[in-house]
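Quick note: the coordinates plus some simple rules give every number you see, no bench work behind them. A quick note: this is a predicted structure, and the numbers were derived from the prediction, not measured. Cβ atoms are built from the backbone, for glycine too; each structure is taken alone.
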Structure I
Amino acid sequence: MTQYDIILKAMLNNKQKKTWTAKDFQKEPYFVGYEASPRMSELKNIYPDLFIVGNEGRYRTLEINWEYEDINKFIKEYSL
């Protein structure tokens, strides 16, 4: 499983958690490590409409855009 897969799977399978930061992926069960922040940025660039970008202090946050027209494709691919 790639680092992208870990991040997408975590975000799509935890709908109750609205906002995600790199810190969420620097510990188990969704460990990506110190590469979490760049991987999140790359995912945003790859799938710009899938995410809503925000800030928490000086840190970037990502949220899933549940209104995205192709969201079901991602849910199907990354569901548990």
Structure II
Amino acid sequence: MEQETEQSINQKKIALAGSEHAPIIIELMKDCMTQNPIIAKTEWDTIVNAITLEVQGTMLRSMVDHLEGIRKGKLHEPK
């Protein structure tokens, strides 16, 4: 039963990654990103903003790469 559920989730991921909705996921992620400028009032706030931006950018890049990998068959089991 658990394998069926995992297979079903993978099928949904494949369908979503291949659909016209995949770019919307990226746009939604961009909408959620912090809009703070890197330079802030204090050095500490500047560091926090820079790290936050770096982490969010890495997450966004990872999502784009993951969707592309799924489109290329990353989730298909070897036959």
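A few notes on this one:
- Computed -24000 for helix-only ellipticity at 222 nm (-39500 (n - 2.57) for each DSSP H run of 4 or more, over all residues; to 500) - originating structure among I, II: II
- Structure responsible for 1.2, with distance in nm of label points 7 Å out along Cα→Cβ at positions 14 and 70 calculated and labels I, II on offer: II
- Structures I, II were compared on distance in nm of label points 7 Å out along Cα→Cβ at positions 30 and 62, and the highest value belongs to II.
- Top of I, II by Kirkwood radius over Cα pairs in Å, largest first: II
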